[in-house]
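Alright, structures below, take your time with them.
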Structure I
Amino acid sequence: MTLDLVLTAASGRAPAGEPLPGTPWQHRTLNLAEGPRWRGIAQALLAEPAAWQDAGFVLVLADEVEIGATAVSELFRVMRTCGLRIAQPSLAWRSHFADPTTLHNPCFVFRHVNRVDTAAIAFSTDALRECLGLLREVPEPALLARLLPALQEDPLRGAVVVDGVQAERLAPAAPDELADPAWPAPLQVGGPHLESAFTWGGLGLRGRYLALFDDTRDELLGSLTAGYACAVQDPQPIGEVFLQHFARSLEPAPKALSLAPPPPRLRRSPILDHRARENA
C-alpha cells in the first residue's frame, strides 16, 4: 500500500491524533538550510528523492499550522478520489490567513481557486516533482500562492481549497506575504497570476460541480456568498465577493501561464538576401 507523507521542519507541529483507519500516512521532519523556507524544502527534497518519491501525496506544513490527523487522512482521501494535484486544507475562520479565498466555506467539498496558502499545501508526487524547480527558484510565498495555480495545464482546475477539511494558521502572515508581489520581469506581463482572488468553481455538498463560466454560475455565486455569510456580520464584503465574481464571469476564462521562453526568431541568411537582390 502506498503511504502518503506529511512533512514539517524539526520545529513544526506533527498532526495531532491518529490517522483514520485504512488511510495510512507518515510524518517526517526536514532539516532545512538557512534562507527562504521553500528553497530549503526544495533543496532537501532534491537531496533525498527516495524519502518521498514513492508516496502518493505529500502535505507540507509550516511551523505555525495546526491540523488533526483525521483531517490529514480526509485531505489525502479527497485528493486521491477526485484526482487533485495541488490542494490545501481550508483555513478555519479563527485562523490567520494571507488571502480570504482560502478560508473555510461550508457550502463546498472543495473549490478550485487562483490563490493558495503555502503554509499548508499538498501535492501529488508528480505535481511536486514538476514544481521543485519553481519552489527553489521562486521561493517567495506571495508569488507561489499565485503561480502554483496559474502554471497548471488548466488554471480553472489547477489548485484546490478542500473545504471538507480545516486547519488553523496560528501566527499572522508576514508583511511580504500580504503585499502585492514584486514580479520578476518575465512575469510582469498579463496572465492569470495577476488576477484578483477568485473561486473558479467547486464541488458542492449535493455532489454537483459548479463553475463560474457555464450555466451553473448562479448556483456557484449563491453557494459562495452563502458560505461566507456564515462567518461575517457585515454584508458589504459578501456583496463585494458576489459582484467581483459576477463581473469576472462576463469576461473570457483565464488561460494557463507558461514560463517557457518564446522560440528564437530565425534570422535570414545575408547570403540568401544578397542572391535575392542579384536575381531581382
Structure II
Amino acid sequence: MIGSPIGTVLQSLGPDPAGEGAPTAPTIEVVNDGTGTSFTVTVTGSDEGSTNTIYYWTDDDDAPVEGLSRTGDGEKQQTGLSGDTWYGLFVVSAAGGYNQVATKPAGIYVTDGSAAAAGPISLPLDHLRTLVAASSTFQAWVGATGETEAQRIASAKEHVYVAALPAPIAAKRPFALVAHGDAWQREADTGGAGHSYLRTGNLYLGFEANVAEANQVAGSEGAAFLAFGNEVGNTIADMEVLSGTGSYLNVTRISEYVRPRRAHPDEAGNAGVYYEAAYTIDWGP
C-alpha cells in the first residue's frame, strides 16, 4: 500500500517541484464510465497550455501509475483499468518545468454499468439505492460531485453498494449497503383473471463510517457517536421527505436492525476503527 502517493510522484518528477513560477493548481472531478475498464476526469482551472497528467493507484500498488494526459481544461478518459476495483487518483499540472498538484485528490470505484436493475426482485434494491443517494446529507457525507442533481445522485450511488462490499472495506467508508430483507410479497388485489398484484417487502440498509482520529482518543466517544449519528439520522430524514415522491421508493416503515455502535476491537482488525448501523426498510404501494 502506498504511504504518500503525491509525494512519491513529485519526488520522481525531478528538480523542479511546485514553487514560485509553478502553474495554477487545477480542480478535478471524476466519474465512473460504466465500461468496467475506465473513468473520466474533468480538469478545470488549469493554466492554458499546461499538461495535466492523471496518476492513479489501487491498494495493491507500491507507487502511483502515470496515466494519460491532456492539454489545458477539459475531460480525459483513463482506460486500461480493472473492473470492480477502487482507484485513488490525482492530477499533476506541468508548465515551464514546474509541477503543481490538483487541489484535491479523488477516488472512484470502477465497475461495469451494463448490469442494470430490472424486474421486481432487483428494482426495489435499486430504488432504495437511488433514494439514499438523493439525500443531500449523504451526498455531502461521501463527497459526491456534479453540477446537476442527477450528476450528484449518480456520484453518490457509487458509495451505495448492493448485496456485498468489495475489499478493502476501510477505504470505502463512509458508505451505505442495501440488500434484501426477510419479506417480499406479491398479493393479488382481486380474484379471477386479469387481476394485478400489490408488491410489498422489506430491505436491509446499512451504514459504516470511519472514526476520525480526533475522536479515537479517550473521552471522545460521545463526539464520535454524534458525528456518525448526525449523518445517518439526517440521511434518513432526507429519505422520509423524498419517499413516495416522483419515482422514489415508497417507504412505509423504517426500523432499527443494528443500533449505531462502534466496532469492537476484535471485530475491527485491519478494517479500522469505525461506526456502523443498520435498518429494515419496509416498502409498498
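Given structures I, II, which gives the highest value for mean count of other Cβ atoms within 10 Å over residues 126-133?
Checked I, II; max of mean count of other Cβ atoms within 10 Å over residues 126-133 sits with II.
Have a look at I, II and say which one yields 19 for relative contact order in percent (Cα under 8 Å, 6 or more apart), as calculated.
Working through the options, I get structure I.
Starting from the value 3.2: which structure in I, II was distance in nm of label points 7 Å out along Cα→Cβ at positions 22 and 102 calculated from?
Checking each candidate, the match is I.
Which of I, II yields -10000 for helix-only ellipticity at 222 nm (-39500 (n - 2.57) for each DSSP H run of 4 or more, over all residues; to 500), as computed?
Values: I: -10000; II: -7000.
Traced to structure I.
Quick check: 12.1, 35 is what I get for Rg and Dmax of the Cα atoms in Å, for residues 46-85 alone, calculated from one of I, II. Which structure matches?
II
If Cα extents along the principal axes in Å, for residues 118-245 alone computes to 66, 34, 30, which of I, II did it come from?
This figure was derived from II.
With distance in nm of label points 7 Å out along Cα→Cβ at positions 134 and 158 as the yardstick, tell me which of I, II scores highest.
Greatest value across I, II: structure II.
Identify the structure, out of I, II, from whose coordinates semi-axes √(5λ) of the Cα gyration tensor in Å was calculated to give 40, 23, 16.
II
Readers should treat all values here as calculations from the given coordinates under stated rules, not as data from a laboratory. Keep in mind that what you see is a predicted model, and the values were worked out from it rather than measured. Cβ atoms are built from the backbone, for glycine too; each structure is taken alone.
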